[in-house]
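Next up: some structures, all given as structure tokens.
Please treat every number below as a calculation from the coordinates, not as lab data. Quick caveat: nothing in here was measured; it's all calculated off a predicted structure. Cβ atoms are built from the backbone, for glycine too; each structure is taken alone.
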Structure P
Amino acid sequence: MTVLYRQKLIDNMERFTPGERKIASFIISSPDVLKELSSQQLAETLGVSQSAIVKFAQKLGLQGFTKFKMALVEEWGKQLTEHKQQSSHLHNDISSQDPLLDVANKLLIEKQNATRKTTDSLDINQLEKVIRLLQNAHRIHIAAIGSSSLVGKDLAWKLMKIGFHILTEFDSHVQLTIAQTLTSRDVMLAISFSGQRKEVLLAAKIAKSNGATVIALTSLQDSDLRNLADYTLDTVSDEQRWRSSSISSRSAQLCITDLLFMGLLQLNESEGMKMIEQSRHLVDKLT
């Protein structure tokens, strides 16, 4: 476990003696100065004894001032680097200083890369099998959480427009309840880029235990959802540490869900197009 010494100093400030508080306050406020000082120089700067400096370091669990200083300087350096990265990077390689046109172009490239990589990694035979399973399913339950649930809702709406019986809810408790009702005639489409969301995993386990076919829409990495699913559709995107939203992974997911919709529309072209037209007429009545 990493010890955060600066935070430890802040948290224990009220418990320190007046002399210790003087040392702690200096370290917290001037870590850049501390790295240039010896224990003797620090003692002279603060007007305390050198032994007080050494004892203070030992009180915090370190053998002496030198190791204490090294630990603090290393910690300060890491925090400075992280702060710099966080302040300059808003999302992947998009920085706070980028003109909006550059932001637009970077987002375009990011989304194009996710769509292209996902398309290139497609297992067409697997995709066709999944489309057939969805076509023949009595009910389709789409289970997803967070941004993936928005992708699920989008697919659900499209499939409902062409006559499919879709079950989808944002609430994870309701998803579990739906999963309990599934049978061998039904299919669950579980969407999770990480493949580790416990809400989705539990719903998928329940569905599978009831005999339903589980299809996972997830990333290439090994995951519990990938191992649990009967069929897997891969989504590929460059998810990095500095991201403000799941933009590229959502683009990859939408690439697959739109493919599923188009494949099912091809199988149900006549009736599907008729229902889409009927929906359009109904919506027109609202204007």
Structure Q
Amino acid sequence: MTQSTSPSSPWNDAWKERQRLRRAPDDAAFWDERSKTFATKDAPSLYVDRFLELAAVRPGESVFDMGCGTGALALPLAAAGHPVTAADFSAGMLGVMDDLAAERGVTGIKALQMSWEADWAAHGVGPRSHDVCVASRSIATSDLEDSLLKLTAVARRRVGITLTADASPRVDSRALRAAELPHQPGEDFQFAFNILVDHGLRPEVAYISSERDATYATPQAARDDYEAMVRSALSSDSSPAEEEAALAHLRTWLDDQLIPNEHAGQPDRKGVPEGAWRLREPRVTTWAFLAWNV
């Protein structure tokens, strides 16, 4: 299947308008630096298990994993015998994936340094070149419609993606409620759904919950993190008094939630030593899983 020749969806224009108000996506240099914090350690993930269950890749099918990161999907797919092309714009992330594959004896992954905006065919990822395409929490692009259609064109049978159903994976919605700020629902998956429908596709939707057990070296480090969340959620016309009131509400909530971490110093699920402080309950992000047959 080639990319749709239908006119651009008005939902994509609306999505682009929303993007102007948002923080710009992190670039490859950011993720290259971030990759240095990832340890080569097996980290079982209920999110990954559920994603792969919903993706419903059939035995022996080839998979294109766009925005593969350190191989959360590519590694188990290749270990199960699927030929995998794993692409990411971060050389650092691809390097961690290569190290993990070597450590686990996993073969069958072709790694490509490639962005969403690149000419995929020039990198060997042409139309109908893979049975299934996946993109897990990785669609950070300037054109949502173009990205969705590129995945659709590459797939011979099925595409599966996740987009946040919350305000942002960077934001703890509990903190926004505590700060008495308006609820900010995640809308990317709704725009994606409508764009796909406009192109004659019939996406199915499911939801995956993912826990994040953030820990902090000091209480102040936690306060800095959460205060930055609240400031980013304030409207541009908020007054200094409104900002201070929101931060005061946040601090009251955070003082109650922040407790000593009984696992301080032990390796977390990524092999990184845990900090001395944590919240009483982990932060939960809900992801919308969209899949469609082509």
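Here Cα Rg over 2.2 N^0.38 Å was calculated and came to 1.05; which of the structures P, Q was it taken from? Considering all the candidates, the number was obtained from Q. Match the computed value 16 of relative contact order in percent (Cα under 8 Å, 6 or more apart) to one of the structures P, Q, and report its label. Of the structures listed, the value fits P. Taking mean count of other Cβ atoms within 10 Å over residues 98-105 as the criterion, the top structure among P, Q is Q, with the largest value.
If distance in nm of label points 7 Å out along Cα→Cβ at positions 18 and 106 is calculated from each of P, Q, which structure is the one that comes out at 5.2? Checking each candidate, the match is P. Taking Kirkwood radius over Cα pairs in Å, for residues 10-177 alone as the measure, the highest value among P, Q is held by P.
Out of P, Q, choose the structure whose coordinates give helix-only ellipticity at 222 nm (-39500 (n - 2.57) for each DSSP H run of 4 or more, over all residues; to 500) equal to -11000 when calculated. Only one of P, Q returns -11000 for helix-only ellipticity at 222 nm (-39500 (n - 2.57) for each DSSP H run of 4 or more, over all residues; to 500), namely Q. Comparing distance in nm of label points 7 Å out along Cα→Cβ at positions 58 and 250 across structures P, Q, the highest figure is found for P.
When FRET efficiency 1/(1 + (r/R0)^6) of positions 202 and 234 (r between Cβ atoms, R0 = 25 Å, to 0.05) is worked out for each of P, Q, structure P gives the greatest result.
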